[in-house]
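Throughout, read-outs are computed from the coordinates displayed, never taken from laboratory work. Note that this is a predicted model, so its numbers are computed, not measured. Cβ atoms are built from the backbone, for glycine too; each structure is taken alone.
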Structure P
Amino acid sequence: MIIAVVLSAGESSRMGRPKALLPIEGQKFIERIIRVIGQSRVGRTIVVLGHHADELRGQIEHLPIQMVLNPDYQKGQLSSLQAAIRHIKNDDRCDGMLVHLVDHPFIDVALLDALIQRFYETKKLIVVPRHKGKRGHPVIFSRDLFEELLNAPIDQGAKAVVNAHREETLEIEWQDQGITLDIDTPELYRQHVRGE
């Protein structure tokens with residue numbers, strides 16, 4: 001089973017308001033992401049909360065997810081990833097986690113299922129989509145990397161682990177540039193999202 005981990009603990013300082021709650025296509029970023037994940041081969045979904053946790057919890061508690069609180073969210077994304085791993089690492093059914101960022105709303109079911117299928121076919125430790133030479137999200141990490149991620153330098157993030165396993169990483173070319181679109185400023189939101 002693949003468990004999806006949606007990272008939504010950051011301060012959204014560049015956006016000025018919680019990115020998870022930004023409108024897109026009549027719903028919120030987080031709702032769209034959870035809906036797409038729910039249509040895929042993902043087994044279950046965890047959302048990591050931190051900044052604005054209470055506000056977000058009230059907005060998403062109706063969704064088919066589990067919530068994990070990261071009290072150390074100010075230390076960056078890796079701390080949220082580690083909070084999720086601590087939550088799921090004892091689940092023997094978990095073969096890996098599909099990590100997605102809440103400010104990347106443009107994902108689709110075909111991509112998720114392709115990543116999961118190739119993960120199982122190739123037995124690679126990391127599977128990542130790529131658009132025109134640029135890596136995007138989501139990324140699948142094998143459970144074999146969980147301990148390494150838990151012990152990674154907090155200042156380097158997950159990139160330290162990714163860089164250490166280049167030979168065991170599979171890149172999947174994907175035609176949709178949405179995998180690389182990081183909507184983290186009001187300007188990018190106005191440019192790419194017709195939400196309001």
Structure Q
Amino acid sequence: MPKTEVAKPSARERLLAAADELFYREGVQTVGIERIINHAGVAKASLYHTFGSKEELVLAYLERRHATLAAHVERTLTRFRSPRGRLLGVFDALGEVFTDPAFNGCAFAMASAEAPPGGALQNATDEYRTWVRTLFTTLATEAGVADPDSLARELHLLYDGAGQSARMDHDPSAATTARAAAAVLFAAAPKVKSA
């Protein structure tokens with residue numbers, strides 16, 4: 001029986017994997033292009049041909065992180081049937097992220113702290129935050145909350161706080177605590193009266 005050859009990941013995939021590992025672990029400003037290139041095992045020209053600049057590579061890294069997290073949250077939410085369950089399920093998804101041995105905090109908060117104001121990196125982190133807020137607003141609306149924007153803001157604060165606690169206190173149970181607080185906030189939120 002002939003051997004099947006496993007295709008080697010493309011230079012783009014190897015660069016993104018190296019960027020994901022190094023940027024997430026050490027920060028986007030700390031890690032230089034040479035380390036990314038060496039870690040990916042590609043030529044310098046491959047990086048510039050594929051991404052054009054380090055900033056474009058950082059943007060691709062953040063886009064990939066965002067897409068991966070969004071897909072994880074969506075998969076997790078399919079386990080819940082009630083609108084309330086889906087709303088609180090976001091914290092279950094977060095808890096799964098926190099238990100990953102490689103968890104090192106919010107990639108977007110770290111990148112934002114290092115990004116110059118008004119640039120492309122700030123825009124990417126802003127897009128992520130808009131996604132989180134919109135997710136909570138949509139789920140609160142589906143759950144019949146009368147003021148979904150206000151509840152979404154409160155839940156977003158819990159989401160951010162849980163991430164900080166999980167990272168700084170090395171406490172993956174922060175998501176469980178945040179979920180319990182979110183349940184209290186949801187219960188207290190006025191609901192739309194049905195006709």
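When mean count of other Cβ atoms within 10 Å over residues 87-94 is compared over structures P, Q, which one is greatest? Of structures P, Q, the maximum of mean count of other Cβ atoms within 10 Å over residues 87-94 occurs in Q.
Taking 3.0 as the value of distance in nm of label points 7 Å out along Cα→Cβ at positions 111 and 167 derived from one of the structures shown (P, Q), identify that structure. Traced to structure P.
In terms of mean count of other Cβ atoms within 10 Å over residues 31-38, which of structures P, Q is highest?
P
Comparing P, Q, where is relative contact order in percent (Cα under 8 Å, 6 or more apart) highest?
Comparing P, Q, the top value of relative contact order in percent (Cα under 8 Å, 6 or more apart) belongs to P.
Figure out for me which of the structures P, Q the number 18.4 belongs to, where Kirkwood radius over Cα pairs in Å was derived from the coordinates. Don't skip to the answer; put the middle values down first.
Working: P: 16.8; Q: 18.4.
Among P, Q, the structure yielding 18.4 for Kirkwood radius over Cα pairs in Å is Q.
Assign the value -23500, calculated as helix-only ellipticity at 222 nm (-39500 (n - 2.57) for each DSSP H run of 4 or more, over all residues; to 500), to the correct structure from P, Q. The read-out was computed on structure Q. If distance in nm of label points 7 Å out along Cα→Cβ at positions 55 and 103 is calculated from each of P, Q, which structure is the one that comes out at 1.5? Derived from the structure labelled P.
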